[in-house]
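Have a look at these structures, which come just after this line.
Bear in mind these aren't lab numbers, they're just calculated from the coordinates by the rules spelled out. Since this is a predicted model, take the numbers as computed values, not measurements. Cβ atoms are built from the backbone, for glycine too; each structure is taken alone.
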Structure 1
Amino acid sequence: MESYRQGVGRWGEERALHHVVEMGWEVLARNWRRGRLEVDIVARDGPWLVVIEVKTRSEPVQAGWHHIVSRAQQERLIRAARAFLAQHPERGLEVRFDVLAVLRNRYGHRILHTRDAFYPLLR
C-alpha cells in the first residue's frame, strides 16, 4: 500500500514529466533503477543527457528550494548517471543535472526548474 508521502511524490513526478515533455525533451527513462541507485527522470535535451531529480513540496517552502538536494543525494545521482551511461554508452551525450521542484499550494502547483543544479566531475 502506498503511503501519503509516496503518493505526493508520484503526483509531483507526473507533473515534472509533463513539464519535460512540454519542453520538447525526449524522455529516455523514468524511475530508472540499478541496485540502490535511482533517477527520477532521464531525458535528452539536444546534446545533453539530463539527469533530473524531482522534489515535491508544499508551499511555503521553509528553506531555499534550490538547496533541497543534499550533498549525499548529489553523490548518489552522480553514481546513478555513471551507471546509466555504462548501460547506454551509445548515447555519447554530455551530462547535466537538473532539479525540478514541484511546489503545491491550495491553488494548484508551480514548477521551479534549476538547470545545472550541481557540477560533478563526470565529463
Structure 2
Amino acid sequence: MSLKDKLTKMEYHVTQECGTEPPFSGAYNDEKSEGIYKCICCDSELFGSEKKFDSGTGWPSFYDCIKSENVELKEDTSDMMIRVEVSCKECGAHLGHVFNDGPQPTGLRYCINSVSLTFKKS
C-alpha cells in the first residue's frame, strides 16, 4: 500500500509535501497521557510524553526527542523565513520545525504537527 493510500490528505500533505496543519487543530496538542509519539509513516519512535510541554502555539511541543539519531534537522528557507526543519531520519517524513525558545534543560521547542505522529499510551 502506498503512503498516499495509507494517509489522509492532510497527513500526506504535511509529511510528504512539507505542509503544516492549522494551529490548535491537531489531536495531540492537548494530549496529557504518558506514552511515546511515533512517526505516522514508519512507526519510528520520536518523542516521549515526559518531554512534552504546552508552548501555547497550537502544535504539540517537545523540548527534546527520544534519540537525536531518530530525527534529521536541516535549514528551511521556505516562506521567506529561516527555520530548522525536523524530519524523521528513518523515512524522511516532514514533522515540523525546531526553535531555540523552549524550556530548559535544552532551550529547544520541537514544534511538531499532530498529523505526522501516532501516539502509543504507556
State the single structure among 1, 2 that was used to calculate mean projected area of the Cα convex hull in nm², giving 7.2.
2
Value 29, calculated as relative contact order in percent (Cα under 8 Å, 6 or more apart), assigned to which of 1, 2
2
If FRET efficiency 1/(1 + (r/R0)^6) of positions 81 and 105 (r between Cβ atoms, R0 = 30 Å, to 0.05) is calculated for 1, 2, the one returning 0.70 is structure 2
Given -2500 for helix-only ellipticity at 222 nm (-39500 (n - 2.57) for each DSSP H run of 4 or more, over all residues; to 500), calculated: source structure among 1, 2
2
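Once distance in nm of label points 7 Å out along Cα→Cβ at positions 33 and 73 is calculated for every structure in 1, 2, which label goes with the largest value?
Working: 1: 1.9; 2: 3.0.
Of structures 1, 2, the maximum of distance in nm of label points 7 Å out along Cα→Cβ at positions 33 and 73 occurs in 2.
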